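The next part holds the structures, each set out as C-alpha cells.
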Structure P
Amino acid sequence: MDGPLSKKQIYVQSLHSQRERVERFLETLRDGQIPMVGPLEQDISVLCENISKLKPDEAREVEQDLRSLLLLVEEFVRELEDTQASLKTKLESE
C-alpha cells in the first residue's frame, strides 16, 4: 500500500493538471471561442510559490515541468492577444 503523497508529488500532479487546463484553453481558442480561464494566473502563482518552498533538489526535479507549463501559458497568452487584435480589427472594419 502506498503512503501519502509528498509535497513534490502533489505539486507535480498540480503542474500536470494546470498544463492540461491550459491545453484545453488553447483548443477552445483555436476553435474560435474565448475560453473562461478563471483564476489561472493566481493558481499558477500559488503553485510556483509552493514549488519555491521545496528543498532545492526537489525543486530542481520539477523545474522542467514548471518551465514547460510556463512556456505553454506564454503561447496561450500570445494566441489570445492575436485573437483579440484580430477581433478588434474586424470590428473596426465593419
Structure Q
Amino acid sequence: MVAGLRLFNLDGSIKFDTTSLAGRYVGTLTLTGPAQGSFVVPGLQPGNEVWLNAQYYNLPFLSMQDALVRLSGSTTIQYNTLNLPAGSITDIHYGFK
C-alpha cells in the first residue's frame, strides 16, 4: 500500500505527489554503554533506500559529538559509541524510503 499525499487537478493529472517520499519504519537497534560494530538492515527491496535516526539518552548534551553512527553502502549501519559514558543509551531507528 502506498502512503503519502497526492493532489490532482480537474483534468485528473497529478499536481503534487509525496507517495515516493513516505518512509517505513523497520526497527530499532539499541546500544547500552560504549559499543562499536555494524548492523545489516534486512529486507531492502530494489528501488528503496535505508534511512536512519540516532537518539541518545543518559549523557551530557556535548557528549553526542563523540558518537559516530552512519550508513555505509546501501544497507550497513556502522556505529562507534566507545567515547560515550557508561550507562548511556543509543537508539538507532531505521527503515526504508
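Here, each number is a calculation from the coordinates, and none is a lab measurement. Every value quoted in this text rests on a predicted model; they were computed, and no experiment measured them. Cβ atoms are built from the backbone, for glycine too; each structure is taken alone.
Looking at distance in nm of label points 7 Å out along Cα→Cβ at positions 29 and 53 over structures P, Q, structure P comes out largest. Hey, helix-only ellipticity at 222 nm (-39500 (n - 2.57) for each DSSP H run of 4 or more, over all residues; to 500) derived from one of P, Q reads -28500; which structure? The structure behind it is P. Hey, distance in nm of label points 7 Å out along Cα→Cβ at positions 5 and 37 derived from one of P, Q reads 2.4; which structure? Computed on structure P. Computing mean projected area of the Cα convex hull in nm² across structures P, Q gives 7.5 for structure P.
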